[in-house]
Structure P
Amino acid sequence: MAREIRQSLSRRSSGALSLATALVLSVPHAGLALPAGCIDADPASQLTAITGDFELAADPDDPAQNMLFVSNATGGSPAPQPVLIARLNGKTGVMISGSLTTVASNFAGYSNQNGPEWMRTPEGSLGIIYVDADGVHGLYRSAHPANWSDFLYDYAGRPAFGAPPPLPDTTPGYYPADPAHPPAEAATILQYQPPCTSFCFGAYNAGKITDLALVLSPLGYTTLAATLAPWDGYVYVSACKIGTNVCGIYQARIDGAGGLSSFDQIASTGLLRATDLDSSMHPVAGTPVLFTNETPGTFTIWQQPGSGAQLTSVAKVTIPKNTSHLRSAASATQVVLDYFVRYGVGSGSYTIPVSANGTTLVVGANKKVSARSSGSELDWFPAAAKWGITYRTQTKLTRCWVTP
C-alpha cells in the first residue's frame with residue numbers, strides 16, 4: 001500500500017491481545033469460482049474478520065521457508081486496534097491452521113494510507129513497523145527467535161509487552177512505508193504523510209530523520225519522488241531544478257542529523273519528470289535495478305554498476321497513463337516489477353521481469369498477470385519456487401501462481 005505515496009504527494013485495550021481467538025469465529029467463505037491457478041488461501045476462514053491492510057514476507061529464520069502474514073484488524077477505522085500475524089504454508093500459500101496471533105495492541109491509523117510493514121534490522125532481526133496516534137512504532141524478534149511469533153521487543157531490544165513505544169524520531173501523523181522487498185537488512189526506513197512535507201528517511205532506532213523537500217528546496221530543487229537504495233543510508237531521488245524544470249535522478253546519503261551528507265546526479269531525464277521510483281538489488285548481476293515512471297507513460301529500467309556510479313538505461317517500456325503502485329521484488333534469479341493499470345481497457349496487474357546474463361540485465365516482456373487492479377501484492381514464495389499474487393475478494397484471501 002505505501003508504494004502509492006511515491007506517485008502522488010498532495011490505545012491500548014485490555015482485551016486486545018485475545019482478539020485473534022475471537023476473529024477466527026466467523027462464517028465460512030461462500031463458494032466462488034476462482035481464476036485458473038488460484039486457490040482459497042484461507043479455507044478455514046480464520047482471516048475473514050480481519051479487514052486491514054496486509055503484507056506478506058518469507059520468514060528468513062524458518063528452514064521450511066513459510067510465509068508470514070501481517071495486518072491490522074480493521075480496514076475502515078483509525079481507532080486503536082491489534083496487529084495480527086499468521087503463517088502461510090510456503091509451498092501452497094495456504095494459511096496454517098491455528099497460527100493467527102495478536103502481537104501488538106496499539107495500531108491506530110487508516111489502512112488506505114498504510115497498514116503494518118515488514119522490515120529487517122542490520123543484525124538480521126525481523127520487525128514490524130506500523131502507525132499509532134503518536135507516529136511510527138516497531139516490534140521485533142530477536143536475531144535467532146525461539147518461536148516464529150516471538151515479536152517481543154521494541155526498537156532498543158527492550159520487552160514491549162504488546163505495546164512498543166514510538167520510534168526515536170517520529171511524529172504524530174507519520175506512517176511507515178515498505179522497505180526493499182523482501183526486507184533487506186538495513187536501519188533506514190521511510191516515513192511519510194504530514195507533517196512530513198515529502199519523503200522522510202532515517203534510521204529506525206537512532207538519529208534524526210531527513211525530510212528531503214526541506215533539505216533540497218533551499219538548494220534549488222523540487223522533490224518529485226524517492227525510494228530506498230540497496231545500500232543502507234542511501235536513497236534515490238527524482239528532482240528538478242527550480243526555474244529550469246530540468247530533471248534528473250540523484251543518489252543521496254542520509255546523514256542521521258536531519259540533512260544529507262551527499263547529493264549527486266546519476267542520470268538526467270531532461271524535461272521528463274520521474275514521478276515514481278522503485279529499486280531492488282539483482283540477485284545474479286549483483287547491481288541495483290531502478291525502475292522510474294516518467295510522465296506521460298514510460299517506464300525506464302536502469303542499472304547502476306555501484307554506489308555513486310552513473311545509471312545506464314537498459315530499456316524503456318510504454319505504459320498507460322493511469323499506471324500506479326510500482327513495487328519490485330527479487331527471487332533467486334530475477335527482479336520483477338509489479339504495477340497496476342487502475343481503470344479502462346486493460347486494467348489489471350502487470351509485471352516486467354528482469355533476468356541477467358552475468359552482469360548484463362535482460363528485460364522481459366511487459367505482461368498482464370491478473371485482472372486485479374488494486375489491493376493485491378506479488379511475492380516470491382521461495383519454498384514453492386514460484387511467484388504468487390495474493391489478494392482479498394470480500395472476505396476471501398486468494399493466492400494465484402503467476403509467471404511474469
Structure Q
Amino acid sequence: MGKILRRTISFTMILSAIFFIYQFAVNYLKSGHFISYTIETSSIFSIDEKYTKNKNDDYYLINVNVDDKSFIFDIDNYFNKQRKIVKDVKVYNNDNLYCLSLIFIDKYSSEPICYKDDKLLSYYYSKNNYDLNEYVSSIPSFELNKYDKDSEKKKVDNIIVYSDNLFEDEILSLYEHKKVHFMKKYYNRSFIFSNRDNYKNTLGTIVDNYYVIPRYTGEPTIKSFVKYEIIGGIKREFKANYEISKQSYVNGVYDGKLYIFDKSNMKQYQIDPKNETVTITGDEEHEAFAFINGEEKRVSVYDLNSNEVKFSKKYDEYKDIDYDDIFINNYYAIYRKGDNFYKVYLDYIDKPILLFNESGAKEVKLVEDSLYYIKGDKIFRYSKYGIQTLIVCDELKYNYENVFDIFISEEEY
C-alpha cells in the first residue's frame with residue numbers, strides 16, 4: 001500500500017512538473033496576444049489589449065474607449081505576458097478636459113492621457129495648462145514630482161552636464177573641434193581625433209559600439225579613419241587605402257557599417273570599423289548601396305551626387321500624415337508639425353497624441369523612447385520625465401549640425 005501511495009505521489013509530482021514546464025514554455029515562447037474586455041466603474045471602459053513580443057519589442061498597446069472617446073497607451077512588458085492587465089481606471093473630468101490613467105494588476109499605473117476638443121494630449125502637455133496635482137496624487141505609484149527635480153551640474157571643459165538628468169544606460173557624445181566627449185551619468189571620457197581644429201563635423205558618426213571619424217591632417221584628402229570604442233575607451237586608427245575627398249557626406253549606417261559618398265570622386269565607400277576596412281561600394285560604373293524607406297536598394301552615384309541621399313526607415317506607413325519632420329521607431333513615430341510634436345502608433349494612425357510644443361528645435365533625434373534636440377546653447381531630451389536639460393554648451397549656438405549623438409548600453413562604460 002505504501003509503495004502504491006509513493007508511486008501515486010511521484011506520478012502526481014511528475015505530472016505537475018510537466019504541466020508547470022509546459023505553461024512556462026508556452027508563456028515564454030508566446031509572441032503576442034490580442035484580447036478585448038470591459039471594466040465598469042463610474043463608466044464602462046471597453047479595452048483592446050494587444051501584446052507584442054519580437055526581436056526588437058516587448059510591449060502592450062492598449063486602446064480604451066469610453067463615451068465616444070478613445071485613448072491609447074503603450075506599456076513595457078512588466079507583467080510576464082499576462083492577459084487582461086488593466087484592473088481599474090482613474091478618471092479626471094473637468095473644464096472639458098478628460099483624462100485617464102490605467103491601474104494594472106500589480107498596482108503599477110500608467111501616465112495619464114488626456115482628451116480635449118477631439119484631441120489626445122500627453123500628461124506633460126496637459127499639466128502645463130491645467131492643475132492636475134490633486135488628480136495624479138490619487139493615482140497609485142505615480143511619482144508626482146518626477147518632472148520637476150533639480151539636477152547636479154558638472155563642468156567638462158566648456159560644457160555643463162546635468163548629470164542627474166542622464167539615464168543610467170545613456171551616453172551622450174558631443175563633437176568639439178578636435179575631440180569628441182562622451183558623457184554618462186557618473187563620469188565622462190573624450191578622445192582626440194585631430195591635431196587641428198575642425199569646426200564642422202561632416203562625417204563623424206556612431207556605428208554600433210564605435211565612434212568613427214576621419215583622421216584629419218593638413219592634407220587635402222582623407223587617408224585614414226579613427227575608431228573609438230565607446231564601451232572600453234580604446235582608440236585605434238586604420239588606413240583607408242584610398243584618397244577620399246573632404247567633399248563627402250554620410251549616407252547612413254547599415255548592418256554595422258558606415259556608408260559615405262565622395263562627391264568629388266563620384267564614389268561611395270563602406271567603412272567597417274569592426275574589421276577596419278574601407279571598400280568602394282559604388283562608382284560611375286557600378287550602382288551604390290542605399291537603404292531607403294526600410295528597403296535595400298541599388299542607386300546611381302549620379303543620384304547620390306545631385307541629392308544628399310540619406311538612409312531611412314519605413315516612412316510610407318505614415319504617408320497619410322501631414323508632417324514637417326518625422327522620426328520613426330519600431331511601432332510608432334513622433335512627428336513635428338509647426339511647433340507641435342505628436343506621437344502616433346501604426347495601429348492607430350488616426351489618433352495622434354500631442355506631446356509638447358517647442359519652437360526652434362534643431363537636430364532632432366529619436367533614440368529608443370526618447371526624443372533629443374538642440375535649442376540655443378542646450379541639448380534637451382523629451383521622455384516619460386518630460387523635457388529635461390542634458391547639457392549646456394555655448395558653441396551650440398553657432399555650430400550645431402551633427403555635433404551630438406546618443407548611445408544606449410547597459411554595459412559598464
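Below is a table of values for the structure above.
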item	result
If percent of Cα pairs over 18 Å apart, for residues 121-184 alone is computed and equals 36, the structure in P, Q	P
Which of P, Q leads on mean count of other Cβ atoms within 10 Å over residues 89-96, largest value	P
Answer label among P, Q for the case where helix-only ellipticity at 222 nm (-39500 (n - 2.57) for each DSSP H run of 4 or more, over all residues; to 500), calculated from the coordinates, equals -3000	Q
Per distance in nm of label points 7 Å out along Cα→Cβ at positions 153 and 281, the highest-valued of structures P, Q	Q
Structures P, Q, by Kirkwood radius over Cα pairs in Å, for residues 209-384 alone: label with the highest value	Q
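The numbers here are math on the coordinates, done by the rules we state, and not lab data. Only a predicted model underlies this, so the values are computations on that prediction, with no experimental measurement involved. Cβ atoms are built from the backbone, for glycine too; each structure is taken alone.
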